Structure P
Amino acid sequence: MTYKVEENDNISIVHLTGEIDMEVADKARQVILPLIKEGKIVQINLSKVDYMDSSGISVLIESKQLAEKNSAKLELTEVSKPVEKVLSMARKFL
């Protein structure tokens, strides 16, 4: 996984690329969670994510919970087909 953070006023856009799995989940957390704690609007762009496992879903859930706790806004944008498939399957169990 690689990432790029784009700042636009009070919006931080996190562009993730590649695979989000157990190996890189902590790296994703280290990028996303501090931005949420700063109270920014955080958009996670998933257009270039080819694969996401349960570790990646865990990062998204943690991020959402932290955003709610801090009255921050978190948005998923441009979700790729493989990620949408995984999120759809996860919704059945959540």
Structure Q
Amino acid sequence: MSQITAIVNLVEDKLKTLLENYNFLKEENELLHNKITFLENQITEEKQLFNEIEKKYQTLKIAKTIEGSKEDRRETKLKINALIREVDVCINQLSE
């Protein structure tokens, strides 16, 4: 009988350990999910900031090329023509 009691106690101890590990891992999993969500939001914000800075940089670059040398003017004309083509494509898509 004492052998059965020892086995039951051993099973109970292992079950308690298993439940403790489960609860710990469940909490850790929740914390990691929260961290992932936070980091994904941070990445989204950083991408938006990068896009804004990139647009400002391109605008500044165009402004600088307008006041610059003849080579820069050529580049600016090419960019303006590209923008005009993009606007034309958008207008065509809207009219369809």
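Every number in this text was worked out from the coordinates using simple rules, so none of it is lab data. Since this is a predicted model, take the numbers as computed values, not measurements. Cβ atoms are built from the backbone, for glycine too; each structure is taken alone.
Quick check: 5.7 is what I get for distance in nm of label points 7 Å out along Cα→Cβ at positions 10 and 50, calculated from one of P, Q. Which structure matches? Could the numbers behind the result be given before it?
On the way: P: 3.8; Q: 5.7.
Source structure: Q.
Between structures P, Q, where is distance in nm of label points 7 Å out along Cα→Cβ at positions 18 and 82 highest?
Sorting by distance in nm of label points 7 Å out along Cα→Cβ at positions 18 and 82 in descending order puts Q first.
If helix-only ellipticity at 222 nm (-39500 (n - 2.57) for each DSSP H run of 4 or more, over all residues; to 500) is computed to be -35500, which of P, Q is the source?
Numbers: P: -13500; Q: -35500.
Source structure: Q.
Looking just at percent of Cα pairs over 15 Å apart, which of the labels P, Q belongs to the structure with the highest value?
Looking at the calculated values, the largest one is Q.
If distance in nm of label points 7 Å out along Cα→Cβ at positions 34 and 58 comes out at 2.2 when worked out from the coordinates, which of P, Q was used?
Checking each candidate, the match is P.
Can you say which of P, Q returns 1.8 when distance in nm of label points 7 Å out along Cα→Cβ at positions 26 and 42 is computed?
Numbers: P: 1.8; Q: 2.8.
It traces back to P.
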